[in-house]
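Participant: Dropping the structures in below, format is C-alpha cells.
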Structure 1
Amino acid sequence: MAFEPSPKVLALRDRLEAFMDEHIYPNEERHQKEAESLGPWKVLPVIDELKPKAQALGLWNLFLPESEHGAGLTNLEYAPLCEVMGRSFLAPEVFNCSAPDTGNMEVLARYGTPEHQERWLKPLLAGEIRSCFAMTEPAVASSDATNIESSIRRDGDDYIINGRKWYTTNATDPRCKIAIFMGKTDADNPDRHKQQSMILVPMDSPGIEVIRPLPVFGFYGMPDRASEVQFTNVRVPASNLLLGEGRGFEIAQGRLGPGRIHHCMRLIGLAERALERMCRRTMGRVAFGKPVAEQGGTLERIAQARILIDQARLLTLNAAERMDTVGNKVAKTEIAMIKVAVPEMACQVVDWAIQAHGGGGTSNDFGLAHAYAMSRVLRLADGPDEVHRNQIAKLELRKYKSRG
C-alpha cells in the first residue's frame, strides 16, 4: 500500500482506536445531549472527564510536529491518526487536537515570542484554556481576505483594535482566553497582501463583546461553536503583534496549510463512519422482499462511496507528503486540490448514508445530520471551493505559459 504507516504510527493508531472504543464511541450520545441541553456558552462535562484520560495515556497534542511539545509527527504520519479522530465529533478536543486551537498553537510555536509562549501556548498545550481565530467578517466577502476592514492602529506602546468578526469558532466557550486577530495596520500599502497583520488579543480585554453564537444548519455548539464578536477600541500591548506589521498573510498561509490537511483527514474519517453506518443499516433492513443492501441502487452507492473515499485519502496523503518534503508553499496545488475534493466527497457519501437511513437519517439519532452539516461547512471554511479551484487552474495554466 502507498504511504504505509511507520511502526510508530501503527502503534499510536492502535492505542488511539482502543481509546475510541472504550471512551469515545460509548459517550457520543451523552456528548450530543450535553451540547443540546447546555448550549454553546457552557463547558461540556463529558469532555472535561475524558481529556485527562487521553493525556495520561500520551494521546495528546499529536498534531504538533515539534517533539518537545507534541508527538513529533510529520504531516504524513499524523494523517492516519487524524482520520481516526475524525470519526467522532467528540474525539478531537479530547485529544487536544481540535480546531482552531491546533492552528493557533502552531502559530504561537512558530511565530510567538517566549513571553507569548509562556502565557498562551503552555496552557493551550496543557488543554487548560481554549482560543479563537478572528479573521472572517460579516460586512465583506471574506473569500478575498484582502477585503478585511478591521483595523489595528498603533497608539504609543499599544495597538487599538476595531472590527466585527464572525464564524470565530470557540468565542462562546468560557475557557476561550486568547484570540488571534487579523486586521489592517497599513490600509494604504500598495501591496494588498502587506496591509494586514495578526495580533494576540486576550478575550477579557475591555471592548470585546461576544454578540451571539451562530447556528450551523440549525446546530448550536455542535459540531462547531461558531460565534460573532465585536471588537471596539480594544487596547493591547504592541508586543502582542506577531512577527511585525504587514505579515498577516504570511502567518495565515503558515497556519492554514496544516489545518487544511487536518480538516480533510477528519472528513475522511467521518465519511468512513457514514459508509459503515450505511452498510450496516441497509444489511439489516428489508424492502420489497430482500435486504436494502442487495438493491441495485444501494450497491452502486456503496461501491462509489468506497472509490471516492479511497481517492480522497490518497490525494490527501500525497498532499501531506509534499508538505513534509517541499513545504507548504510549493505544495499549494496539492493542498488546494484536497480542500475541494474531500469536502465534496464527504457531502456526497453522507448524503447517500442519509438516504439509506430513510427519514431517520435526517434526525440526530444516527449522527448523519451533524456529519452533513460539518462536511458542507468545510466547503467554505479555510477558503471556499471557488477560490481553491481558481488557484488550481491558474497554476495549471502557468505551466503552459512558461513553455511559450
Structure 2
Amino acid sequence: MKQHIKKTFLSLEVRNYRLYFIGQAISLSGTWMQTIGQAWLVLKLTNSGTALGIITALQFLPILLLGPIGGVAADRFPKRKILYATQSIYAILALILGILVATNTAAVWMVGVLAFLFGLVTVFDNPARQVFVFEMVGQERLFNAVTLNTAEINLARVVGPSLGGGLIVFLGLAPLFILNGFSYCAVLIMLFFMNDKELHSLRRPNSSKNQIRRGFSYVFSTPILRDTLLMMAIIGTFAYEFNVILPILAEFTFHGNAATFAALTAAMGAGSVIGAFFTAGRARTGAPILIINAFLLGLFLLITAVSPSFIFACFALILVGIASINFISAGNTTLQLESKPEMRGIVMSLWTVAFLGSTPIGGPIIGWIGEFIGPRMGLATGGAAAILASIYGAAVLLKGNRIETITKSIWIESSQSANQELRVK
C-alpha cells in the first residue's frame, strides 16, 4: 500500500511540477466556479437549452477552427512564456464578466463574446499546458503526471462547483466571476518560481512553414495517433457536453437550482478523483485501456440517463467520472509517447480540437435534444456515441500484434523507470 501511494504521487517529487500542481489547484477551482456560473447565467437570461448550447459552442469554436495554430506555437515557443500570457488574459476576461454581472449590464451577446475570447485564449493555452507537463517531468513520469493533472482538474470539479453553487445562492453570480479572475494569479506566481534549468527541453522545428500541413500528414499516416484522435472526436462531440446537458438535467428533470447543478458536476468530479487514485499508481496505458474505458463511459452515461432519482444520478455520475479519467489519461499519454518530439505540440493541439473543439458541433445538438426531446435523451446520445467509439477502436486498433507491442513497450518502460525511482528512494 505504501509503495502504491509513493508511485501514485511520483511526479510531485519534481519541484517544477509540484509548483505547477499547487497553482493549478487554485486556478482550476476558480475555472470550474466560472463554468457553472456562466451556464447558470445563460439559463437565467434565456431559459433555453439551445441558447446554452450555442454559447458553449462559441467558447469552443476557436479551438475547432484554429486549434492547430496553437499547436504550432507550442512547438515553436517556450511553453512557460505562452502560459504567462494566456493565464493573464484569462484573468482579465473573468474580471470583465464579473463587472458586467455586478453592474446588471450583462446580456447574452456579451456573454457570447467573452466566451468566444476565452476559447481564443484556450487555442494557445491548452496545447502549451499539455506539452509543458512533459517538459516538467520527462518521459518516465509522464503517465503519472498526466493522470495526476487530470485528477486535479476533476478534484477542482468537486471543489469549484461546490463553492460556486454556494456563492450563487448566497451572494449571486458576480463574486464568483471576480474570484475566478484573481485565482489565475496563483498560476502566474508558481510559473515565476520555476527553475528553467530543470525543464526537459524539447527540440523545436527549424521552421514553421507548412508545419500544420506536415502535422496533419504525420497524424493521418500514423494509425495509433489517427485512430486515438478519431475516438476522442466522436466522444468529445456527443458525450463530453456536460456543461450543456447537466444544467438542463438539474433544472428541467430534477427541478433544482444552481446547487443541484453543482452537485451533479461535483459527483462526476469525485468519481474522477477516485479513479485517478488507482490509475496514477499504475504505469500501464495504451489502446486496450482506451477502448475499455470508452465502452464503460458510454455504459455509465446510459445508466445516468435512466436514473430514477437525483441521488441515483449522482452515484451514476461518479462511475462516469471514473471511466472518464481513465479514458482521458490513456489517450493523452499514448499520443504524447507515440509522437515525435518536434510534432508533440501540434498532435496535442489536435487532441484539444477533438476534446474541446468538437463542442461547437455537439453542444448545440445536445442542447437542442435536451430542450425539445429531454435531458435524459441528451445523455443517452452521448452514451451511445462513446460505445460506438469503443467499437470503432476495437476494430481498428486491436489488429495483429501492433498495439500489443506498443502497449507492452509502454508498460515495461514506464514500470522499469518507476521501479528504479522507488529503489533509489
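None of the figures in this text is laboratory data; all of them are computed from the coordinates on show. Being a predicted model, the structure only gives us computed values, none of them experimental. Cβ atoms are built from the backbone, for glycine too; each structure is taken alone.
Participant: Thinking of 1, 2, which structure, once Cα Rg over 2.2 N^0.38 Å is computed, gives back 0.92?
Facilitator: This figure was derived from 2.
Participant: A value of -15000 was computed for helix-only ellipticity at 222 nm (-39500 (n - 2.57) for each DSSP H run of 4 or more, over all residues; to 500); which of 1, 2 is the source structure?
Facilitator: It was calculated from structure 1.
Participant: For distance in nm of label points 7 Å out along Cα→Cβ at positions 232 and 392, which of the structures 1, 2 scores highest?
Facilitator: Greatest value across 1, 2: structure 1.
Participant: Next question. Computing relative contact order in percent (Cα under 8 Å, 6 or more apart) for each of 1, 2, which one ends up highest?
Facilitator: 2
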